[in-house]
Structure 1
Amino acid sequence: MKLLRQMLTNPRQTGAIANTSPKLSRLIADMANLDQKNCVVELGAGTGVFTREIVKRISAQCTFFSLEINPILAKETQNNCPSANIFCDSAENIQTYLSSYEKTSCDCIISGLPWGVFEFSLQKQLLHTIYQSLDNGGEFLTIALLPGLLFPPGKRFRSLLDQTFSSVTKSHIVWQNLPPGFIYHCKKEKGALNG
């Protein structure tokens, strides 16, 4: 109910009507191979469904933090995942937080951001920031909801992914999610220049 209330209050910040299902949360964590990562960033934590999976799977040496722009949801995630570092801030500020850990980039970004409700300019700006924040060979994984593919923002987002990353694949659809969803798994080319 908390997620639904936040979505109704501010749909541009919170695009989901319900928490992501455990099955879809496990899928994104499985695809990310989190036990092999050195630095993981989560964007759009919501109530911490992905966060819990990430914390369970990363190594003790892995740097991890999460950004959630909605203060109510950021607090909820922190309560649900007390060992995690949750910051109430925009995904646009990844670099600020990487710098605070004395890093310039990370090898994995996991996103629960509601891309389907973002304007094209914001989609483009955020993807640019994400790309710049990834190591060469780094991975970006994000949830996508099936109904979003029917509307222009969802189609534009897929096109932007293809323009930005050297490799974009889709997982199978998880029908036990409300609404059904899947994962985009994107890779930054190993020899890429951050331009």
Structure 2
Amino acid sequence: MSRHVLIIQGHPDRGVSHFCHGLAAAYRKGAEASGYEVEELSIAGQKFQLLTSEDEWQRGEVASDILASQEMIRRADHLVLIFPLWMGTMPAMVKAFLEQVMRPGFAFDEQAREGPGGGLLKGKSARVIITMGMPGFFYRWYFGAHGYRNLKRNILKFCGIRPVRHCFVGLTGAKRPEGRQRWLERIESLGSRGV
């Protein structure tokens, strides 16, 4: 059975193609060339409401787009989440999507809130690709990569997803074509290995 990869495009702008979209295409190209089955999901194309209470999160109605997204996540062996760094973390739309999709009963059971264990997405791995205006090493060294670390520890690993790997694609606004091309080749190579 071939490995199933789900690319989750987290750039909130539906109207314009961004470097995040190019990175997703590069990962897909590498993965498909290696025989992986690949699906793509665009968060910007989803229709859902913001959650405003714990009761809504636990027992509220789940939008049809979110149910479809949960099925795609359920089918996947490996998740690739791509988004730009906004104000030190993921865009609000990505956070809202994760709050909707990673609900109790789908992503974790009740025991997970009481202590270790209970993640229902065990057996899946993830790659998080974050584009940013600053150098990637500066985000890691000076800011401690706090937005990524929160996503990795408190969302993905909490739900049982591991290992979680990352790429910080820095200086995207200042990159020359050859610098962007090197990143596209690197991401395509990661896709070819399904990591």
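Values in this text are rule-based calculations from the coordinates and carry no lab data. Predicted, not measured: the structure shown is a model, and the values here were computed from it. Cβ atoms are built from the backbone, for glycine too; each structure is taken alone.
Here are the numbers for the structure shown:
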| quantity | calculated |
| --- | --- |
| Which of 1, 2 yields 2.1 [distance in nm of label points 7 Å out along Cα→Cβ at positions 101 and 181, calculated] | 1 |
| Entry that produces 13 once percent of Cα pairs over 29 Å apart is calculated, selected from 1, 2 | 1 |
| Label whose coordinates, when semi-axes √(5λ) of the Cα gyration tensor in Å, for residues 61-124 alone is calculated, return 20, 17, 10 (choices 1, 2) | 1 |
| For relative contact order in percent (Cα under 8 Å, 6 or more apart) computed as 21, the structure of 1, 2 it came from | 1 |
| When distance in nm of label points 7 Å out along Cα→Cβ at positions 53 and 141 is computed for each of 1, 2, the largest belongs to | 2 |
